[in-house]
1. When mean count of other Cβ atoms within 10 Å over residues 99-106 is calculated, the result is 16.4; to which of the structures 1, 2 does this value belong?
2. Taking distance in nm of label points 7 Å out along Cα→Cβ at positions 83 and 259 from the coordinates of each of 1, 2, which one would give 4.2?
3. To test your reading of the models, identify which of 1, 2 gives 13.2 for mean count of other Cβ atoms within 10 Å over residues 155-162 when calculated.
4. When distance in nm of label points 7 Å out along Cα→Cβ at positions 35 and 139 is calculated, the result is 1.5; to which of the structures 1, 2 does this value belong?
5. For Cα Rg over 2.2 N^0.38 Å, the calculated result is 1.04, so let me know which of 1, 2 that is.
6. Which of the displayed structures (1, 2) returns the greatest value of FRET efficiency 1/(1 + (r/R0)^6) of positions 3 and 131 (r between Cβ atoms, R0 = 35 Å, to 0.05) on calculation?
7. When FRET efficiency 1/(1 + (r/R0)^6) of positions 123 and 283 (r between Cβ atoms, R0 = 25 Å, to 0.05) is calculated, the result is 0.75; to which of the structures 1, 2 does this value belong?
8. In terms of FRET efficiency 1/(1 + (r/R0)^6) of positions 115 and 211 (r between Cβ atoms, R0 = 41 Å, to 0.05), which of structures 1, 2 is highest?
Structure 1
Amino acid sequence: MKKQLVSRLICPACLPREYALQLEIRSAEDEDVVDGTLACCQCGSRFPILEGIAFLDPERPEQRQVNRYEQEEVVSSYLWSHYGDLLGDEQATDAYRQWAGLMEPHGGLALDLGGAVGRFTFEMSCKCDLAVGVDRSLAFIKAARRFMQEGELRFTLKDEGLLGQEVVIRRPRQWQPQRVEFIVADAQRLPFAAQTASSVASLNLVDKLPFPAVHLTEINRVAGSSGSQLLLSDPFSWSLEAAALDQWLGGKADGPYAGKGLDNIEAILGQGGVTPGWQVTRRDHVWWKIRSHSNHYELIRSCFIKARR
């Protein structure tokens, strides 16, 4: 974990109160902490840094349910989704380049919430001082950080059944790994101080969270009160597996947040739902794909709003 990140961090276990974390270093390589602890003097929580990865999820590892995002096959699928165009795969989309193209360059911090294996984070490294990818999946964060450090990543793409092929992705020269970091954290309890981020992105995440409204509140808290940017994109595949019906922000005919998710989120952000509010500057969609194997792809329409304040 890059040392420069520490000044922006707070204890996620103490939210909504914000208390700084104290860094204890056991080993470091130049400006990277390899082994250490981030400690909260207020509540006593201790968040480990292991093999360079900061674990800032307040839920203890033993409390977390095993989920599919830790499986090697799923990591491979997401790596293709993010970086398939770097392989020259004619089936790949350029969704992440399209999303990044919507963001204006800025100083300060960019947050990529639910950043998975990191493509948007890397794209933002050309547009800001520090881009941080946030995800609860350790497997995703490990893959992204290895790509950050080594400049290339080898993984196996499933072909059919037990058959597969090894591929290599290489980091484009314009990306700036010294401006990139990845941490394990919860997008509903962000370990960042208020008004820390100059831009925030939430891509294909909000419909996967148990409390999507809390996620919007957290975005609002960490984003700068003026001059900041927000990009939120989602297919709005609401499901009871992810969240209880009363927590959905759309996809239902009556009750709180009846109607379409994108309409409701735009209203929450721009019509008094949060303070200060956001001004939506663009609304559209991006097509992206997930690859299960060589004969199976899922094409997804992810609807976005770009906003600023």
Structure 2
Amino acid sequence: MGEKIQKLKSNMEQRIVGKGPVLDKIIACLLADGHVLLEDVPGVGKTSIVKALSDSIDLSFSRIQCTPDTTPSDITGFSMYDQKNGDFKVIDGPVMNNIILADELNRTSPKTQAALLEVMEEHTVTIDGKKRLVPEPFMVIATQNPTEMAGTYPIPESQMDRFMIKLSVGYPDTKASEDMANRFLEGTLHEKTAPVLTGADIIEMRKAVNAVTIHEELRSYGVKIVEETRHTPEISCGASPRGLLALFRYSQAIAYIADRDYCIPEDISEAASYTLPHRIMLTTEAKLSKTTKEFMIEQILHKVKVS
């Protein structure tokens, strides 16, 4: 169990320097059958992290470079008339792969962003009224630039709710920057890595994550945290039921990675810090006072205790 996870992380760290905690969270989301939204300024390694993950697992991968003129069919695929055979044939879109990188998702139009809604929730794509299953395991990792940057479209709340967690990569510290510079100058920073796990390994570990026990008092703790987001004055729209389920599944993945078959309170609170902030909406007054969503969840975690 732990050996496979460590093997995956070590393989990714051959190309990603100083981002161990970020890799842990992405791996946990993969095992929890969730999707990840990476938000940060350009150049901090968002795309590199996703490519390192896909190269470390023997699965199919596709990258969608989102631009203002990207259309929904560029993502989902389309049907085309085949003159030779006299019928229509389906041309698969890039979502018909295991790991999908939607790069700079908020640079494409809301209509195109919405093309991912069905596949992220149901793992199916509908083309000309016919549903097609995507391969399993399936995961979408999207990157976005901060919304105040030029040429971005806000991602709708319904789309945000499909992402299990939202992360910021952040700048590397001094030691990591020096290590990165040395490896770059030596020509070893972007070395190709071979897959160390298979899709069957991921599916097996996902089943083990689903079997992790969450005792009754911790289930109640998670419910209270989510309900508090709906009754806090500074929050105009609280976390959804989908957010509650994501919190529990991500908690199970955290416990599994820690080599436990049961959750502890810290798993629930840690999961809440990553599964809930992007699902809530702040009031205008809270925004004007520079209050952040992360701060509000932190305050709720201080307030709500395990009973």
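1. Working: 1: 16.4; 2: 24.4.
Traced to structure 1.
2. Values: 1: 4.2; 2: 6.5.
Going label by label, the one that fits is 1.
3. Value 13.2 for mean count of other Cβ atoms within 10 Å over residues 155-162 corresponds to 1 out of 1, 2.
4. Working: 1: 2.7; 2: 1.5.
Derived from the structure labelled 2.
5. Of the structures listed, the value fits 2.
6. Values: 1: 1.00; 2: 0.40.
For this comparison of FRET efficiency 1/(1 + (r/R0)^6) of positions 3 and 131 (r between Cβ atoms, R0 = 35 Å, to 0.05), the top structure is 1.
7. Working: 1: 0.75; 2: 0.10.
Answer by label: 1.
8. Values: 1: 1.00; 2: 0.75.
Checked 1, 2; max of FRET efficiency 1/(1 + (r/R0)^6) of positions 115 and 211 (r between Cβ atoms, R0 = 41 Å, to 0.05) sits with 1.
Values in this text are rule-based calculations from the coordinates and carry no lab data. All of these numbers come straight from a predicted model, not from anything done at the bench. Cβ atoms are built from the backbone, for glycine too; each structure is taken alone.
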